[in-house]
Structure P
Amino acid sequence: MPTAPEPSLDSGPDDADPAADGRTARRQRNRDLVVDAALELFAEGMLQPGAAEVAERSGVSLRSVYRYFDDTDALIRAAVQRSIDKVRPLFELEGLGEGPVADRVARIVAGRVRLHEEVAPMVRANLQRAPTNEILRETQEGNWAALRRQVEAMFEPELAALEPAAAAEVAAALDVLLGFHSIEHLRRSAGLSPEQTRRTLVRAVGAVLAIP
């Protein structure tokens, strides 16, 4: 007569420790609070918040902040990544190179102004630390390169009609106009509203592309 199989020693779904799960969830919640607090401080103009400021804003103890992050650079990296993840859809534009050139200008300008409104606090903080932080510098350079490729793809029909040297110059000019620093200048130094910034950039990009 066959004997019944012995019970498996492997832990199944019902063997999970609710207390351990609760501690893990609480740790993740607190870590998220710390990262969100850093992003709030960026938005308020504190580009290099210390652990004490982050702890006070998040309501998480200073000791816990250091338990979740080895140093402030690690915290900044996490905050930058969280911000990028939140706005990643804004980095994307559909129909690159498709449609009348005036429509493409309007679409890419609107997208860049909208992107700036969302990421400016994070980018300002990133620019402060990138020169001495390789990970932040690589992230920043990767984002700039992706946005340059987007410009080239959006205006590929116009660039393809030019001699290579001229195409490179026009692409570089468009990249500058549509880049973070140009929009930052218009918004902060020139004091333009988002709508005024949009109209200004449409004019400038249209001029570079010689749109009548």
Structure Q
Amino acid sequence: MTPTKTSTQAVLFDLDGTLADTLADIAHSMNLVLKTHGYPEHPLEAYRLFVGRGLKDLSLRVLPESHRNAENQDHIHQALIQEYKAHLVDRTRLYPGIPDLLNKLTEARIPMGILSNKADALTQQIVRTLMQDWTFAIVVGAGGNIPRKPDPAGALHCAKKMGIAPENIWYVGDSGTDMQTAVAAGMHPVGVQWGFRDREEMEANGARYFLEKPTDLLARIR
């Protein structure tokens, strides 16, 4: 059910592929690690399908099938963390229209939060660097006691911290994982069409609304 116009509403965002285009920095860092360890590199576009469930999962997906095991995954993951920290915002930028959306949500006093599968420290650093002009009620990345999406625990944790009922929160993301999270948490699943994954994937995983540009969201919450 769509929230009524008089209900208190909020927006919970995914980070990578939704607010910020982080793909080039992730791909660059991962390819440097792969090259150093003697593994084949991947083209930028391949990373659109590799990412979405955190850097540790990525560290397994990029390996040749014959080398996919826990030991190699851990080794690559640790190297990736160090490399990515050094290149976290070299090429990463907010998508066009995102600053305008965040400004308008702020003006309308709509609470905003961020829930990412990226490690919490890296998530916090990107938000501090690229989104210091806006206030978020909560910013949560992977780690600690909160499981990664699509487990709804993180989304429900954000709802509780924001003081907003899940059914009054619009969850905005770019992947099937995000849509699964929104559905499981009882939030409104909103898919963006400028991110890493396609509309078909999001639709198959429960997306009810789609945004062609960021400010399209405003028509939904007014």
Structure R
Amino acid sequence: MRILIVEDEHGIATFLKQGLEEESFAVDVAEEGKMGLQLALSGEYDLLLLDWMLPGLSGIEICRQFRKEDSETPIIFLTAKDTLDETIFGLQTGANDYIKKPFHFEELLERIKVQLRPKSGDHAIFTLGNITLNTTTHQVFKLNEEVNLTLKEFALLEYLIRNKGTVCRRSRIIESVWDIHFDYNTGVIDVYINALRKKFMLTEEENYIQTVRGVGYIAKEV
């Protein structure tokens, strides 16, 4: 899943990015408000972390403008402001949660997990043929047998399954799973695809992850 951090304190932004990437999130950072809003409106994020005071455009203004276009994506404010009136104002603007600086990373991580928890009617369990992926427990099964995946293998499989039936271009995979936004040797994707095929011992009849030559990969039922 992909998170956008809009935070002008470089040290905090770097710390958060590193910590969240270790938890298998893809993370982008903007250190000023206008760029933060531009990225947020791209529609590529599952959650936004917004500082309140930012150069160019405040977190409150980002939240207000973003909510005109997107009423669903969770927003968490990171700020030193902590009076009751300020808290209420931030929530009324459209934020889902509010955490005061300084904070413990573990607490922020739990708040993020709460916001990303599937809501009523949403699905935490995805299937691809006889493969089942549970985003809540972070487990994967083939039939009734659990298959142990690395964090990156899990993230790649989740991306493919969430886009089941759609051709996933190599550039989009490398951006979404590896968080790389420049010209990069995407051969690493092939290594991980082969690893997934081997771990699931996919037969010709179970060709759930198919190569689209010159483009990327597609997850589909056979």
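Nothing in this text is a laboratory measurement; each read-out follows from the coordinates by a stated rule. Bear in mind that the values here come from a model prediction, so they are computed numbers and not experimental data. Cβ atoms are built from the backbone, for glycine too; each structure is taken alone.
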Item checked: distance in nm of label points 7 Å out along Cα→Cβ at positions 32 and 48 - highest-scoring structure of P, Q, R -> P
Margin query: Say we calculate FRET efficiency 1/(1 + (r/R0)^6) of positions 24 and 112 (r between Cβ atoms, R0 = 30 Å, to 0.05) for every structure; which of P, Q, R gives the highest result?
Written below: R
Next item on the list: Work out which structure the value 15 belongs to, where relative contact order in percent (Cα under 8 Å, 6 or more apart) was derived from one of P, Q, R.
Entry: R
